[in-house]
Structure 1
Amino acid sequence: MKADGRPHDRAALADATLLGAAGGLRTSAPFAALAARGRAGHGLGRWALLGGAAGEVVVDKLPRTPARTSPPALAGRLVAASLAGGRIGGAGGAAAACAAAGLSALAGERARRALGARTGVPDPLLGAAEDLLAAGAALAATRRLGGAPAAGLG
């Protein structure tokens, strides 16, 4: 229930959850999707959010990048997902996005490791597929917000 006694908007909570799951895979995905829809950042700030997402895509492939489940990395994912989820689903959206981010961070790390071991596909290629999954999920989660994605992002 919201503070005024009305039930939460289920669609907004579902979108916040999906946005959080995307954030568990890529920390910057939720705010990049909001920026792409014109709902986060203004002017240079908007482009900084999008640029940060592009930077994360590159950094994720580097061999010395810490695991997403290391305490600082996981904390960053949970905070970013919570803030973004709150933007579209209020307090309930923040909580749902946080939980989804934690679960998808753990599941994504395990899945990527298992797929690499089972198939022999190089980790950077699996990371690129994960990038596409995170971006697609984040853009899908923000579709109801309106606004066309910037720079042909979807």
Structure 2
Amino acid sequence: MGVVLDEKVVYQTPSPSVEKANVLWVSRHPPLPSQIQYLENKLGRIRIIQISGVIPNADTVIQLAKKYNASIIVPVLPLSFIARLAEVSKREGFAVLFARMEAIFQGSPEEAKSIQKEAPEKRTITTYADNTCKVHEFRGFEKVIAVEIKTELW
């Protein structure tokens, strides 16, 4: 049975028939308006292709980057996948970005919704099993150069 992923263009800078930088957004959540604006400020005209579903490995993302001619990958994936993407990024001609999200509140769902609504273009809510919520605010992107994972027998 093959891998089934949802692949869709979720945003593109309005400008017909003009070259755009392709951004592969690997997450079940679409980009926030402030994240889109940040990418446009850095790259100019962009097209964001969101990939969601169960990603089996980093090589699947690499193949999708090639398929869409992506110059940027923004992955919300396991650290081992991000490490692999960073490892091959220069050779394959793409950059890997990490969205810097700062936790600005933790508490009840009602309070979290109120705080998120103050700046919905840059804030998200994460709900935990105990029904507490965290509000995170987008602070910018950082380029992932390398990820080092060190382990020892336990």
Structure 3
Amino acid sequence: MNYLKLKIPPVVVFLICIGLMWAIQQLIPNQSLLFEYKMIIVFSLMALGGLIGILGVIEFARKSTTVNPHKPKNTNAFVRSGIYQFSRNPMYLGLLIALSGLVFFWGNPFTIVMIPAFVWYMNTFQIQPEEEVMEQKFGEKFIRYKKEVRRWI
């Protein structure tokens, strides 16, 4: 059984994306999108991403199940309450929204390439393997949930 294709924690993937965004900003400078309310957008997206991620963690804690994405066998509850009614992956969605905030922070339109790269990576190497485990553990219940609630939003 292939639980995960790669064993890079999602937070590390997020930090790698931040590093690559910074590198893009260094390699292709002076492409700044400057506007008056830039920092309000940055802080709003960062706060929204943090809130969504925290709400996901809280729901897992309420069900006393693991938040460790590299130990899917330790999942002992199927969570679909709270934020999980709207997104199957709110913790990853929170990271994505925070990355979007950083696009505005640097103001470099070329940094946006990290957004689809993050989604692709997470879908391929993290979410699909997790969903395989969830289908094996929770069967039809999880398959119905997949049809009712979108992967991201």
Study note, to complete from the structure: With FRET efficiency 1/(1 + (r/R0)^6) of positions 36 and 132 (r between Cβ atoms, R0 = 30 Å, to 0.05) computed for every candidate in 1, 2, 3, 0.05 is reproduced by structure 3
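Given that mean count of other Cβ atoms within 10 Å over residues 20-27, derived from a single structure, equals 14.9, which label among 1, 2, 3 identifies that structure? Before the final figure, lay out each step's value.
Values: 1: 30.0; 2: 22.0; 3: 14.9.
Of the structures listed, the value fits 3.
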Practice item. Check the numbers for mean count of other Cβ atoms within 10 Å over residues 60-67 across 1, 2, 3 and tell me which is largest. Key: 2
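Quick check on the output: -24500 is helix-only ellipticity at 222 nm (-39500 (n - 2.57) for each DSSP H run of 4 or more, over all residues; to 500), derived from one of 1, 2, 3. Which one produced it? Kindly include the intermediate steps, with their values, before the conclusion.
On the way: 1: -24500; 2: -9000; 3: -19500.
Derived from 1, not from the others.
Each value in this text was obtained by applying a stated rule to the coordinates, not by laboratory testing. Source: prediction; values computed, not measured. Cβ atoms are built from the backbone, for glycine too; each structure is taken alone.
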